[in-house]
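Input: structures, listed below.
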Structure 1
Amino acid sequence: MLAGCAPTPRDITMYGLASARPAPGLPVSLLLAPVDAAPVYLSKDLLYRLGFADNQLHPYSNSSWNAPPVTLFATVLRQTAGGNLLTLDQSFQTARCALHIELTGFEQVFTDAQHSHAEIGMDFSLMQLRNRRELARSKLRFEVPAQSADARGGAMALEQASHQAASRIVAWLNQSLASADHSMRSACER
């Protein structure tokens, strides 16, 4: 009888990231180290920031990711790399170099009540596993406009931003591994 008086839980809308199309393959297999991030990006919260007001991160109360952003992005990146980014459980003994990523931004930002965009940022580096020597480092930060000023618009823009970021990282890896003196590629080959 008391159960009938209890408030009904709100329906939570869950979002994920669509599968990515493979980009031109990497010339060597690399270990994709677990993606690092601030604790706020380790939860399933779909985050937004009121850039025109308090500029603080807030979670949507009735919308969520189906996995933490670090997990979602790592999956998209592995798909984009076409199987040449190995996880720890894929016997990293076969990889001589690792890609390290730190997610520094993954949120919807409102410039006013009617307009928003996805903001994504990350720092990444290619490191030789044997001696932990950094071979190359880069970063990216960019915005993708949201089609609507709500959780759905933010999730769609973050999906698009994730796919663009993954493509840029794979292109950066290909460019780095094809350097003129081939030193990076030889450092990462078996």
Structure 2
Amino acid sequence: MKKLLGIIAGIALLQTSGYAGVTVYQHINYGGTSTKYGVGRHDYSELKWKAPGNDAISSVRVDPGYRVILYWDANFRGRALTLTKNTPNLVDYGMNDQTSAIVVEKIPVDGNFKRWENEGYAGKSATWKVGEYANATGNFASVFIPKGHSVTLFSEADFTGNTIAIYAQESDVWIENLSSICPSVKSFIVEKNAE
């Protein structure tokens, strides 16, 4: 008999509506002055006029579905660091107070269920259309569920074991640490919700 672990439906923190891209902060742990940057290329000439300023970024929040590339030098040159998840301390990456250009991008998805093996939408990924998948391989650390779809995950092959259902009703759903609430996925079902 399978045990239903939970149903996630319309969780605001996981949905993409209203997100801008990334927010950069003056101090570690998201302190000090800050500015949000949307999708696009933001060079030295823009950074120097916005808080916290050129060579003054110490932490970054990355909204679900986005990634940011921080560049050491103006004109998108020099050392670069790509982030796909919140990073409270750039000291750990050797980029504290060193950013002079930023590129913000949407993580590409094709409208189907997608999973990544690492948190922060990183590592190997795979995409599935509507259907039943009895023998899943690889980690499900991060996932994307398109609007109007649901995914039911099972801890054992052939749709058995503990189960969790995730619904993306009003908007796309991004979950960057699914393994913390659903550590094992061996089979799953992707469905289009009834309208």
Structure 3
Amino acid sequence: MNISNLAEQAEDFTGNIWYIDGSEKILVDVGTGDSWKSIRELEEVDKVVITHSHYDHVDNLTKVKEKYSPEIYAYKPENLDVDAVKISENDRLTLSDTEFQIIHTPGHKDDSVCLYSEEEKILFTGDLIFPEGGFGRTDLEEGDRELLINSIKKITTLDVDTFYPGHEDMVGQNANEQIQSSLEQAERRESKY
């Protein structure tokens, strides 16, 4: 399974768009702004999974739906402008022959989820955590620091080699230590902004 970030060359502010290129073509989030240029170059998109419904992660969704007609998955489909299949805590979703567990991770936004493959030891974190001990904002609507801390605690028990956040670069070294660092930073309860 090959995973790349289609938003890497975007000049506009956008969330990452993780592209899984395997037996199926999968997008984890679809970004906003000029990141559409990279998506529209794809020959096909079979499935889209939304980590949460902030605009910088979902703004291109209508265009993706119109061009590719993929299956779309979200924790709260009612938050999207297109029809989607509801996913819930502990659901299993097969993406390109790999099974991912859905982990509901509120705190940044109520409909936030992480996707975890025990087999591949990879985790898509959305805006829950970032590299170098970073974590999602809790000062926006639906943000809640205590919920975020509890959500990060859920993923500290996972065996992770690589994680793919909603912003910044993927983490391929010391992933578990970086997850623990994000928890420690969040637990300090210092204002981020």
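A value of 3.0 was computed for distance in nm of label points 7 Å out along Cα→Cβ at positions 106 and 122; which of 1, 2, 3 is the source structure?
Working: 1: 0.8; 2: 2.3; 3: 3.0.
So the calculation was done on 3.
Could you tell me which structure in 1, 2, 3 was used to calculate helix-only ellipticity at 222 nm (-39500 (n - 2.57) for each DSSP H run of 4 or more, over all residues; to 500) as -500?
2
Taken together, the values in this text are just the output of simple stated rules run on the coordinates, not laboratory data. Fair warning: this is a prediction, and the values are worked out from it, not measured in the lab. Cβ atoms are built from the backbone, for glycine too; each structure is taken alone.
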